[in-house]
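Take a look at these structures.
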Structure I
Amino acid sequence: MPTALLVIDMLNRYEHDDAGPLAESVGESVPNICRLLDAAREHDSTVVYVNDNHGEWTADRKELADWALQGSRPDLVEPILPSSDVPLLVKARHSAFYATQLDYFLRSHDINRIVLTGQVTEQCILYSALDAYVRHFDVAVPSDAVAHIHQDLADAALTMMERNMRAEVHTTDELIGDG
């Protein structure tokens with residue numbers, strides 16, 4: 001089944017109220033996101049980055065990347081920077097689908113399954129999973145490649161995605177076939 005790996009909201013400065021717990025969780029998920037990116041490249045799978053514009057309406061890929069790298073945790077940004085040959089779509093709200101070209105892009109590439117990675121599990125990942133589900137995409141979420149602010153809410157969000165949206169919730173190892 002044609003699959004796309006979505007990397008959501010990983011260009012972040014980590015200078016907001018919830019940055020501490022989020023950065024800790026991101027630190028645990030970045031190695032798995034990197035493994036998924038490597039597997040996607042190895043299998044010639046589609047990769048799409050979707051990132052919040054952080055209110056910068058004229059920002060492009062380079063400006064968003066530079067902005068994030070100049071923040072307090074460039075070590076969390078640098079390993080997953082999107083290469084120039086990978087689409088980066090800008091969003092202004094929680095869902096990767098809301099008011100973006102993502103749905104059109106995926107359909108024009110005959111993609112019917114997406115793997116959601118990135119942050120924040122209980123916010124943007126959850127809302128993107130719901131929007132994917134109502135658009136009839138199959139959804140997979142590697143639980144160790146999504147980052148959270150609140151563990152209890154992230155656990156509830158993963159349960160909701162699995163039960164209510166029929167998402168496959170697995171580990172990175174299970175998704176790439178190492179587990």
Structure II
Amino acid sequence: MKGIGERMIRAAKLDGTLYQEIKADRRAPVQAAIVVILSAMAAGIGVMTHDGVGGFFYQAMQTMVQWYGWVFFTYLVGTRLLQEPQTKIDLGATVRMISFASAPGIVSLLGVIPGLSSIVFGLALAWMLGAMAVAVKEAMNYTTTFRAVGACLLGWAAQYLFMGILLDLGARGPGT
């Protein structure tokens with residue numbers, strides 16, 4: 001099994017060969033989960049100077065929920081709406097492969113620098129989108145990067161709407 005650090009660097013470098021390697025590695029789920037957790041924790045740390053320890057936990061949890069929603073909706077879009085004849089993959093393999101695309105989220109740590117949090121979080125999101133497009137292209141066996149970017153953007157938009165509904169329901173509270 002390859003080292004997690006090496007794989008995270010390759011994901012950040014948008015190395016497409018990484019994803020075929022992960023696709024074949026049935027032991028990669030533990031590493032994949034660690035990458036997502038590290039990225040979420042980095043996002044939490046990135047808001048600590050503004051929001052304190054409570055903000056850390058809230059941001060880390062929200063980041064994980066958003067990320068899994070993004071993966072789920074991207075999987076649905078990619079395998080149902082934008083599938084190609086050679087697109088045949090299960091959700092588990094997709095999650096395993098796309099998990100490494102969250103590696104660039106580690107830069108969210110730099111959000112602790114006063115005045116840079118918005119820029120850092122925007123950069124992290126854009127970088128993760130690029131890494132996710134590479135992962136989706138490999139996972140879904142797409143012939144074009146354009147289709148993979150489309151699946152990722154539509155998945156992100158669906159996740160964004162879903163999170164908006166969840167946050168709105170949470171803000172209203174029970175029985176309101």
Structure III
Amino acid sequence: MKTATKNLEDDHVHILRLINVMEHITHSENPDINHLESIVDIIRNFADGLHHAKEENMFFPFLEGKGFSAVQGPLAVMLHEHMQGRNFVKGISDNITSFKSGNKSSVREIYKNMAGYAELLRNHISKENNILFRMADKALSDIEQQNLLAQFDTVEKNRLAGTRVTDYIERIKTLASFYKV
């Protein structure tokens with residue numbers, strides 16, 4: 001049976017694939033700026049804008065209602081790490097702008113922020129998959145899981161064309177294929 005936690009874990013598979021692309025790019029001497037901009041867009045609109053939105057707006061508040069604390073413990077850690085991730089993405093984006101303005105040394109900062117994001121998200125996803133989601137599986141009934149999953153599905157299906165989950169997954173697959181990761 002598909003569950004809310006499984007839906008979130010499925011997103012993680014694609015986010016990790018994007019992280020593989022990012023890590024590969026950080027070893028390139030001449031980055032493709034269009035690819036870097038696409039990565040920022042995918043992170044902002046899929047990894048953060050959809051996946052983290054499902055967690056922060058639906059999943060975490062539901063868990064709070066089940067007694068999980070948002071000020072300490074796993075939820076607090078996850079929320080803090082979401083903010084750290086956003087800071088890395090801002091660093092990537094700001095330095096892409098600087099790079100495009102002619103500051104070629106900005107590529108080092110792009111790569112530094114990409115590497116930081118990749119490391120953060122690998123650890124973050126591991127904690128969610130192996131700790132938080134397993135705790136949630138024990139705390140949530142099958143009906144609660146299905147209700148959350150229905151909410152996730154509604155959010156995913158009501159997105160504009162070009163911003164649907166499948167669109168982002170295809171873009172990740174294209175990047176992964178290009179970089180052979």
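What follows is calculated from the coordinates using simple rules that are stated; it is not laboratory data. Everything numeric in this text was worked out from a predicted model, so none of it was measured. Cβ atoms are built from the backbone, for glycine too; each structure is taken alone.
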(request) Output the label of whichever structure in I, II, III has the greatest value of mean count of other Cβ atoms within 10 Å over residues 14-21. (result) III
(request) Assuming 27, 20, 14 is semi-axes √(5λ) of the Cα gyration tensor in Å as calculated from a single structure, say which of I, II, III it is. (result) II
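With mean count of other Cβ atoms within 10 Å over residues 54-61 as the yardstick, tell me which of I, II, III scores highest.
Working: I: 12.0; II: 16.0; III: 18.5.
Across I, II, III, mean count of other Cβ atoms within 10 Å over residues 54-61 peaks for III.
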